Structure P
Amino acid sequence: MARVVYSKLRVSDSAALGNAVPWAPHNHIAGIAAVQAGAAQRDARSGEDRFGALVRPCALGSGTLRVVIKDCLDIAGMRTAQGSAALADAPPARVNAEVVDRIVADGRWRIIGKSRMHEFAFGVSGINPGCGTPVNPHWPDRIPGGSSSGSAVAVAGGLADVAIGTDTGGSVRMPAACCGVIGLKPSFGLVSRAGAYPVESTLDCIGVLAREMAPIEAMMATIAPGFAAQTAPAAPVLGLMIPATSDGIAQAVASAVQASGLAWQPRELPGLDAAFTAGMTIIGREAWHALARYADHPAMGDDVRARVLAASRLTVAQADAAEAVRQAFSDAVDAALEGLDALVLPTLPMVPPLLSQAADAGALLPITRLVRPFNLSGHPAISLPLRPSTGEPLAMQLVGRKGGDAALCAMARHMMQALAAIDQEN
C-alpha cells in the first residue's frame with residue numbers, strides 16, 4: 001500500500017488576489033528531478049513554454065496573474081481549433097466566450113495563450129498526435145491527462161498561475177491528478193458555457209486549475225456570478241468512500257484523511273459504477289451529434305474517430321436508461337451528503353499510465369470511473385494532489401452539494417491546511 005507523505009508547505013502570498021482567502025499550497029511532488037523544478041521556475045520568470053502547454057500565445061488583460069484558456073473556448077480573433085487538425089482552416093472566433101470577457105474585465109488577470117487539449121475534448125490521455133501532446137512536467141514519462149492537458153501542464157510547469165479547462169467526464173480533475181495540481185469542476189450550470197464547445201452538453205462544466213487554492217477561489221469569483229470565498233466550518237465532517245482501486249490508492253487516500261485530523265464517517269454511494277456507464281452513454285450520444293460531420297475528415301485522429309463512430313451506434317433506449325440513472329444517482333449523492341460537509345474519495349482508481357502504456361485510448365476510459373459520475377449528477381468536485389511514498393501521482397477528490405461550490409472550496413482549503421500542519425509538526 002502506498003504510504004502518504006507530505007512536502008514542506010509555505011503560506012502563499014496572495015496579495016494580488018484581493019479578497020481571496022490565503023492558504024498553504026502543496027509544493028512539488030516527491031521524485032521531481034531538480035532540473036525539472038528549475039525549468040518550472042524559469043518558465044515562471046521568462047514565460048517560456050518549455051513543456052508545450054500552449055497551442056498559441058496571446059496577450060489579453062492588464063493583470064499580473066497569468067491565465068491560459070483551453071482551446072475549446074472562443075477568443076475573438078483566434079481560431080478555436082478544439083485540438084483538431086480537422087479545424088486547421090476554421091475561421092477565427094468573432095467574439096470572446098463569456099468567461100474570457102469576465103477574465104479580461106477583471107484587472108487581476110492576464111491571458112497569455114490557448115492551451116493544448118485532447119482532440120475535440122473526447123479523450124482522457126491528453127495524447128494528441130495531430131496537434132501536439134504537452135509534456136507532464138513532473139512525470140514526463142506519464143500521460144498529462146485529458147482532455148484539459150495543456151491547462152494542467154501550464155499550471156504544473158509554472159507557465160500560468162491559473163488555467164481554464166472544461167470537464168465533461170473528468171477532463172479538469174483527471175489531468176490535475178496526473179500533473180499534481182488542483183482541479184475544480186463546478187456545479188453544472190454555475191459558470192456560463194457561452195462560447196464553449198461543444199455548444200450543447202448536459203455534462204460539461206468550465207473549470208479551474210491552479211497550484212494553490214487562493215487562485216482557484218479568486219478565479220471562481222471572476223467567472224461564477226455570486227461566488228464568494230467562505231471560511232471553513234469549525235468542525236467539518238467528511239464522508240470517506242473507499243471504492244475499489246489498484247495500487248493501494250483508496251487506502252492511501254484514507255490514510256491522508258485520517259492523518260488530517262478532520263472528523264470523518266464511512267460512506268457508501270450506491271450506483272457509482274452505473275453512473276459511470278450512464279455518463280459514458282450520454283457523452284457518447286452528445287459527442288455523436290456534435291462531431292458526426294467530422295467523422296469522415298481525414299485529419300481526425302484515429303482514436304477520436306473510433307469513439308465517435310462507436311457512439312453513433314448508441315440507441316435512444318440506451319440514452320433513456322442513462323437519464324433514469326442520472327436522476328437516481330443525483331438523489332443518491334444528495335443522500336450521501338446528508339450530515340456531511342463533503343464526500344472524499346480518490347480522484348483516479350489507478351496510477352496514471354506511462355505514455356508507453358497509453359496506445360489503446362479506449363482501454364484508458366475506466367481511469368475516469370471515479371470522476372465521471374459527478375458530471376452525470378451535476379455536483380461540484382475538486383481534485384487535490386497528495387504525495388505517496390512511491391513518488392507516483394496521487395490525488396483525493398472532494399464532492400460537495402449542488403450550488404455549494406464556495407463551501408466545497410473552503411473545505412478543500414481546510415483539508416490542505418490540515419495536511420500542511422502535519423508536515424510542520426514533523
Structure Q
Amino acid sequence: MSRQSMSLMTLLRRLRFSARPQLCENIIWWAVDNGWQTQIIHEPFQLRLSPPVGCEEDPPAHARFEPYCNVGFNAQYLVTIPSASIRSGGLCITPDRQFILESVWRPQQVIDHPAYRDRLPWRRSQWEGNWYSAVGYSAQNYGHWLWDDLPRLLTALPHLPKDIQFIVPNPFRDFQRDSLAAIGVPPERCRPIPNREEVTVDKLYFATFLGHPAWAATAPEVALQLREKLVSKLGLKGDQGPRRLYVSRSNTRFRRLINEDELLPMIRDLGFEVVRPEQLSLMEQIRTFQSANIICGVFGAGLANVIFSHSGTSLLELHEPMNAPRPWFWQMTSVLGHEYQCLTGQFIGDDVAYELNPDFMLSKSVFKSFLENSVADPSKRSARQWWNDNNGMMVRSAGGTPLRWRGAKRRYFT
C-alpha cells in the first residue's frame with residue numbers, strides 16, 4: 001500500500017471517528033430534573049488502608065500508595081431510565097441522546113470510545129420490557145468482571161423488578177454465564193448485545209458504580225457476600241486443607257515472567273502448585289483457590305481469584321518495574337482481609353523502551369528470599385511487604401507519569 005493511500009485511510013478514519021455527542025455528567029441530577037425514579041441501594045463508605053510496609057524506603061512507590069489509603073466513596077444509586085439505549089462497550093445513552101459518563105470508570109473512556117465517536121449510523125433495535133445492562137467497560141476481562149461488574153449488580157438485584165432481563169456482553173463467556181447463574185440470574189433471562197448495534201429498551205435500570213473500579217475499591221461486605229454466593233454454589237464443601245499456588249502467565253502474550261522456567265523448580269520445592277487459570281472453568285478456579293493460603297503470581301486477572309480464598313490468605317504479587325506499583329491487588333486484598341506482599345522485578349536488557357505491559361525477570365536469589373519469607377514461621381517472618389528488585393530504579397512519579405530510567409544507556413519517555 002502506498003504512503004498516499006495510507007494517508008487517505010488515516011484521514012478517513014479520523015473523519016469517521018470525529019463525532020462529539022453531548023455527555024450526561026451526572027445521571028442522578030439528570031434523573032431528578034426529568035422526574036425519573038432513583039433510589040439509594042448502598043450507602044456511602046470509606047476505606048482506611050495502610051501502605052505496604054517497606055515502601056516508605058522507596059519514595060516514588062510510597063507516593064503512589066498514599067492517595068489510596070483514606071478514601072471515601074459516594075452512595076450507589078439505581079436509576080430507572082425510560083427509552084434508554086445501549087451500545088457495545090457498555091455505553092448507555094439517555095432518551096435525548098446524551099452519553100452517560102457513569103457507564104465507565106473515567107470520562108476519557110467514553111470520549112475515546114469508537115462507539116461514542118463514530119459518525120456512521122449503527123443498526124438499531126427495540127427491546128421491550130425492563131432491562132439491566134451488565135455490559136461493563138472491561139466485562140470481558142475475568143478480573144474486572146469479578147471485582148467491578150458483579151458487586152455492582154449484586155447490590156442492585158434486590159431492587160430490580162421480577163420481570164427484569166439482562167443485557168450481557170457479546171460473546172457471552174462461560175465464566176460470565178456461570179457466575180450470573182450463581183448469584184441468581186439464570187441464562188434464559190440474559191441476552192447478548194449484538195455487535196455494532198444500538199439497543200433501545202422500554203426501561204433501563206442503571207446502577208452507578210459501587211466504589212471505583214479503576215482503584216479496585218468496592219464495599220467490603222458486598223465483596224464477602226459475593227464470595228459466599230459463588231463459593232456456596234460452585235465451590236467444594238468443607239475445608240480442603242491449605243494449598244500454595246503459583247499462578248503462571250506463560251501462555252499470555254505480555255507481562256510475562258521471562259525466566260519463569262528457571263524459577264519453577266525452586267517454586268515447586270517450596271510446595272507451590274503451578275496453575276494456569278485460563279485453562280480452568282469458573283467452578284475449577286473457585287475450587288482451586290478457595291483452599292489456598294498462599295497465592296503467588298504476576299499482576300493479572302488470574303490473581304483476582306483471591307476473592308475465593310479465606311480471609312488471611314497471603315497474596316504475593318510479582319510486578320514488572322515499568323508500571324509498578326499498581327495498587328489494584330493491594331486494595332483488593334485489604335478489602336478482603338488478606339495479607340499482601342509485592343516483589344518488583346527487573347526490566348530485560350540495558351535499553352529501556354516504554355511499553356504498557358512489558359515482560360520482565362526476577363533475580364533468582366531475591367525471589368528465593370521473597371518466597372522463603374512468605375512460607376516461614378510467622379515468628380521468623382519479615383514484616384516487609386514491598387520488595388523492590390529493580391536496582392533502585394522507579395519509573396513512575398507520584399502522579400503516575402513515567403520517569404527517566406537511571407542507568408539505562410538511553411533515556412525514553414512516553
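The table that follows gives values for the structure above.
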quantity: For 1.7 (distance in nm of label points 7 Å out along Cα→Cβ at positions 310 and 358, calculated) the corresponding structure among P, Q; calculated: P
quantity: Comparison of P, Q by FRET efficiency 1/(1 + (r/R0)^6) of positions 214 and 230 (r between Cβ atoms, R0 = 25 Å, to 0.05) - largest value held by; calculated: P
quantity: FRET efficiency 1/(1 + (r/R0)^6) of positions 54 and 262 (r between Cβ atoms, R0 = 25 Å, to 0.05) derived as 0.10 - corresponding label from P, Q; calculated: P
quantity: Structure (P, Q) behind the derived value -7500 of helix-only ellipticity at 222 nm (-39500 (n - 2.57) for each DSSP H run of 4 or more, over all residues; to 500); calculated: Q
quantity: Answer label among P, Q for the case where Rg and Dmax of the Cα atoms in Å, calculated from the coordinates, equals 22.8, 69; calculated: Q
quantity: When relative contact order in percent (Cα under 8 Å, 6 or more apart) is computed for each of P, Q, the largest belongs to; calculated: P
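Any read-out appearing in this document is the output of simple, stated calculations on the displayed coordinates, not a laboratory observation. None of the values given here were measured: they were computed from a predicted structure. Cβ atoms are built from the backbone, for glycine too; each structure is taken alone.
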